[in-house]
Structure P
């Protein structure tokens, strides 16, 4: 099988970023699905590249892109926090248009898979309500994504975690520092709105960031909001800082699509 990776650069509004289009083997039978993924806070598209490669092995093209203002992926600055929160979901729209211009399209029974890790999952879920996706059959994928506890026992309140943020905050644009972002993320999860045929969550049992019950709480909330087809996988070993390991679980969950 010959998988080809094409480098891309795109933007929406003031947000610019880099991406990779993962072309499957042209000789393989395409099932007519498309996928778009992005990564979590302070990380890069490298974290989700294995997801796209695994899907390409099954004939599914995908785009993985860097969140703007994340220096491990690109040095494009984000000047305004509002620009980031308002326009970052629209990068999924831009990525979808890139797939179309490269000759890919959804088949008669094809699904558009929108997903990400942690902050990237939230961004993907928010993108699902965009008008451009309103009439498309969608599956949402959230890895390392849940509603974390806000009590004093959670890792966010630990001295160790706060110490790591001193370094991590230097890997993003100043307006994306944790004090700006984390409360907003929690608020967005509490009032989350999605549009999809199905949602699948994958969170490791050893993911201390999401916490013991965080993924279950999010699943319950999504079901209450009408996404009754929300499912959850809890692999034993998938720590929050190693989302690339989710590729095997993504295959196991979505192989029925192939």
Structure Q
């Protein structure tokens, strides 16, 4: 027998028009799809136990990386500021040396012209010395700000790393507790899928991916679709109960199966 190519756009609606299973074969297929759905839903519940923990862990890791980058940039700015201070101190020392030299020359001037010229140089060097002192004080204040920012950022990093460690431990604990269960369910799902044709599985996966709650196969509950809760006509409910063909909800596109499947599943779980 040649398999029909899989069309990823295919849904249960188109499949229901093309599948020619026997009544027994169709009931088996519907029941198998329902069982796959139940086990997929249990895996979804396991993943829900983790909640937003994985996202929170990634966000914290990104925040910590960003804060560490900030610390690196702050330290680079501190180094540059300290270099600037050192340079200005050298300039200030040169200004003082020049002032001392000009003061000595001023004491030995021979005429008024020399006195005025030296006085101007003295005034210029004193202004340069005052400016250097001002720039040094400004940079020192900036270095203090930068160092305070480094300390605050490092404290923030420590706090976030502590939070990250707690969330990782919580995530690992949940993962360890549920790993065996998920592995068992995954194996059982694979075995069930092996008994279903590829076209039906592809349609199931497509509907499941588009459903907000991951439900592609639902039972009829209180005369309504178990997925979208819209009412189902009595005649259609009779067709669903016969398990002779794939019937989908006209509102949400989910495959509808008999409530008996749910009872059978509950009995199997108890056993």
Structure R
């Protein structure tokens, strides 16, 4: 879907909720941030970030101040968003609400953004799931917080947005052993790379966590951030290129009404 030159990826699983996995296209930023950089924690010009976020808010039909995001810390912390919003971004990696008029946004640049919707209870959630947060339980914490607002996990549909794919996610043995020590069955998320390197399948790991938690349906949008520089920011690609900073993609969801 395109709106005002924005490119917005959507999923039928989230029908009934306004939502979008926004690419970098259609933004006001330039240089290494070229496009729709929505990260206030980046070193981009603050006015460009403000304008980018305002365009996202407009696409989701909420005022700019009602597009909420977090101070993400790669945790398993989930918070409840209220109509008052917040003056300072909470230190957390997921948020939920049952209030129309709020858009819940998570920022990523290789990690997995996950949007949640229980259409029956009209409860939504958004989570930033890097490997650490996913391993520590951020997805389960999001579902628990949604249940606190009346959702039922068995009704929830969840969609994983653009994230780094296995073919691009090379890791060392210490990374592998962290997962294997947690559960030997986690070895199935790794493929052999060159030498002692392994390739980790973050989107499938996230999908399996969601399904094991009991959601009704879960799917990945199928886009790799690392492999498509024209559409997506990527922390790992930026690091390998020796660039000093990188833009942040936004994925957001709001209740209708």
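Where a number appears in this text, it was derived from the coordinates with a stated rule and is not lab data. On a predicted model such as this, the values are computed, not experimentally measured, just so you know. Cβ atoms are built from the backbone, for glycine too; each structure is taken alone.
The table that follows gives values for the structure above.
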| item | result |
| --- | --- |
| Comparison of P, Q, R - label where mean count of other Cβ atoms within 10 Å over residues 33-40 is highest | P |
| Which of P, Q, R leads on relative contact order in percent (Cα under 8 Å, 6 or more apart), largest value | Q |
| helix-only ellipticity at 222 nm (-39500 (n - 2.57) for each DSSP H run of 4 or more, over all residues; to 500) derived as -6500 - corresponding label from P, Q, R | R |
